[in-house]
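Structures for review follow.
None of the figures in this text is laboratory data; all of them are computed from the coordinates on show. This one's a predicted model, so the numbers in the text were calculated from it and none came from an experiment. Cβ atoms are built from the backbone, for glycine too; each structure is taken alone.
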Structure I
Amino acid sequence: MKSFQAFSSLRHRNFRLFWIGQFITLTGSWMHQTAQGWLVYELTGSPFFLGLAGTAASAPILLFTLAGGVLADRYPKRKIMLAAYIILMALTLTLTVLVATSVVNIRYVLILAFLIGSVLAFEIPARQSFIIELVGKEDLLNGIALNSTAFHGARMMGPAIAGFLMASTGLASCFFINTLSFLAIIAALIKIRFRSGDMQATSGPGIKKSFREGLKYIRHNPTVYILLISVGIISFFGFPYISFLPVYARDILKTGETGLGILMGCAGAGAFTGAIGLAARGDTPKKGFVMAAAAIIFSLALLIFSISETIRLSYAMLFFVGFGAINMIATANSLLQLSVPDELRGRVMSSFTTMFLGMAPIGNFAVGSLAHYTGTQNALLTSAGLCLSGTMLILWKKPEIFKL
């Protein structure tokens, strides 16, 4: 019974199409991210520029995602995503050509990372709030969990494939495969059908008033506020670790390009395992407890990884980093979506995206700067300690999170 429950969302034709298309496209995106990290480190040899590249990619999410949420509540989400993926294809093709012709430099990489992040700032809120339209409220938690399996299954496979290709055929092949991968999600979105067309958001008030309404709702809803702050702490202090994995692969563990793919794949494997567990477990009355425990697991595993110089221990700790991250984020995601009214879902999920991904630019810059002066291991050790301290502080000040 549990095995069927784990895949209940896949009985919806629209969700099946979306899930398959997204898995293919996300695999290409993880290949791109892995290759980009190695490219930046090859061009500069600097942990600071690794952090800066992460900032360039995620700063637009901090700046523009709330506006993206307003659009997701006003216009068909499918059309927003289609436009975004077409633009992303053009941007990744540009990077492919620059790398293949050996004219790429760090300035071009940073500019393209910023532009890609700007497009994602409008695509992500639409995608996050689109799932409920594909599966309905009864399968929402399962849909979120299975959507996470696509993301983290791709995160497990993409870096491993990228590591092999970087060592054998070069960086440009990774960027080119990512360009082609967008065709999968574009085709899926075109094939999706609703009984009465796209589910439309109400026209509602003007954009500025809509924006203020969303912020007012968040500010006066303690549950939503606590969830967003919890996610923001992990995002700001913890998630920048991924930008610095090239340093561990080349200089600390000395595993090279292939090892970088394995490092990223281990985190993806942990997240994939956690997502499958969430899907199989289904709805649970102890979501707050799961979220808090997962944040602690993430923090402790990152702390051990930061100081590890043993390959197997590093792989194992990254597995638990991924496992903790997905359980924390997916549970917070489902709690938010189930607690907000339909007409505000896009705006609330854009705030979730801002905290989930938008805090990373500041965190990447801060951790990159700290790594420049104190070393990468010390910087990640400090970050992990702050993740753990922040989580414990919230649990002490807001123990009601356990009751969610």
Structure II
Amino acid sequence: MKLLLMIAAMSAMAQPVVIRAARLFDGRSDTLQSPGVVVVDGGKILSVGGVEPFGLRVIDLGDATLMPGFMDAHVHLGFQFGMDRRQEIIDEQARTPAEIALRAQKYLRATLHAGFTTVRNLGDSNGVDTAMRNAINAGEIEGPRILSAGKSLSALGGHCDFTNGLRPGFLGHEPDWRDGIVQSTETGRQAVRYNVKYGADLIKICATGGVLSLNNDVESAQLTQAELDAIIDEAHAKGKKVAAHAHGATGAKRAVRAGIDSIEHGSFLDDEVLTLMKQKGTFYVPTLHALWSLKEAEKKGSVMDPRTKVKMNAADRRIHETFRSAVARGIRIAYGTDAGVGVHGTNAEEFVLMVQLGMKPIDALKSATSVDAELFGIADQVGTLEAGKIADIIAIPGNPVSDIAKTREVFFVMKDGRVVKNRPKVN
């Protein structure tokens, strides 16, 4: 009897299913379609719109908008800062890779259930992000599709030197290219090769200082032009894209000149670098969510290093101006949050912040779907609702173009054709 029930269940799962809602955003168009109808079969999208097939199982989501699964170009799934950020930095050094991965399970689930079905994890250590990616791909744990950057590449003492603030000799050796530390063009190439050897899908570099690191100015340029040229050349030769953490204009200009694929954060970008980015088609990932999260935590009494607070306030004063200028220039803006600095699962707050700063709601939605898919290099698989694409589909109540805050309320999530979240009744 149990065997018959299992066979019947497997047979039912193998049948095409119709997902129906009042509206549909395909990820690319400037307007919504009505009604929204998507037919899914075997983990792929069979058809979008048109006449609804008769006789198939229907998931009717009512007054909602169907969309491609959201994408986030900048997350850190291995951690989440609490209210004492100084202590969290210290605690991170004490955690084993196993503990980091186990703690991350709730972050993976929160991200997926918020509707983010594909993410780029931009910097972890000890192979945790690649291990999580592999386990998710194998169906062993639940989480978003992950593109892993492995270890971030940094100048010695730069923003992504994870030994900052630790005593000399803590590792038993001075960190080198195996730890992501670049001291020359050759060690830059070695660091890229090392990351690729151990499974990196892309490369992340730290071209400038940062807000949360303990011993460098947020705007300072931290890799030479020659080093950036070598790193990006090596990565591109291996078919890997490169993302640059870059708050300051000088470091960002060097990265753009070297052929970087995306500038992350970009708080202090000036007219010259924005012009270069427009000319070269460089993507901009503003991560407004990160500074917003830090400011919100500060209101609630978070503890942070005084150096961090100074840098946070300086970046916060400039990021809004930079974002508005990038929108006005028509620079390709991709969606990323820096979740981990903020709370995992609140990724949709970026939509609200982007629209508040003048971006059109439909363009904000594109940034997290078709634009991110192009940046990730997987636009042939995800990012739009089209026949033949992977069935990553979410639903939002009402109309997110009329009220972008509805993106916070994703209630239906399908990834790879499998429903992982569905609050309404399935008919």
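Matching task: 0.40 is the computed value of FRET efficiency 1/(1 + (r/R0)^6) of positions 95 and 359 (r between Cβ atoms, R0 = 35 Å, to 0.05). Pick the structure from I, II.
Only one of I, II returns 0.40 for FRET efficiency 1/(1 + (r/R0)^6) of positions 95 and 359 (r between Cβ atoms, R0 = 35 Å, to 0.05), namely II.
Looking at structures I, II, which one was Cα extents along the principal axes in Å calculated from, given that it came out as 67, 51, 47?
This value belongs to structure II.
Give the label, chosen from I, II, of the structure having the highest value of relative contact order in percent (Cα under 8 Å, 6 or more apart).
Largest calculated value belongs to I.
A value of -10500 was derived for helix-only ellipticity at 222 nm (-39500 (n - 2.57) for each DSSP H run of 4 or more, over all residues; to 500); which structure in I, II was it taken from?
II
Assign the value 46, 34, 29, calculated as Cα extents along the principal axes in Å, for residues 183-350 alone, to the correct structure from I, II.
Structure II accounts for this read-out.
Matching task: 0.45 is the computed value of FRET efficiency 1/(1 + (r/R0)^6) of positions 167 and 287 (r between Cβ atoms, R0 = 41 Å, to 0.05). Pick the structure from I, II. Could you put the intermediate results ahead of the total?
Numbers: I: 0.45; II: 0.85.
Here the read-out was taken from I.
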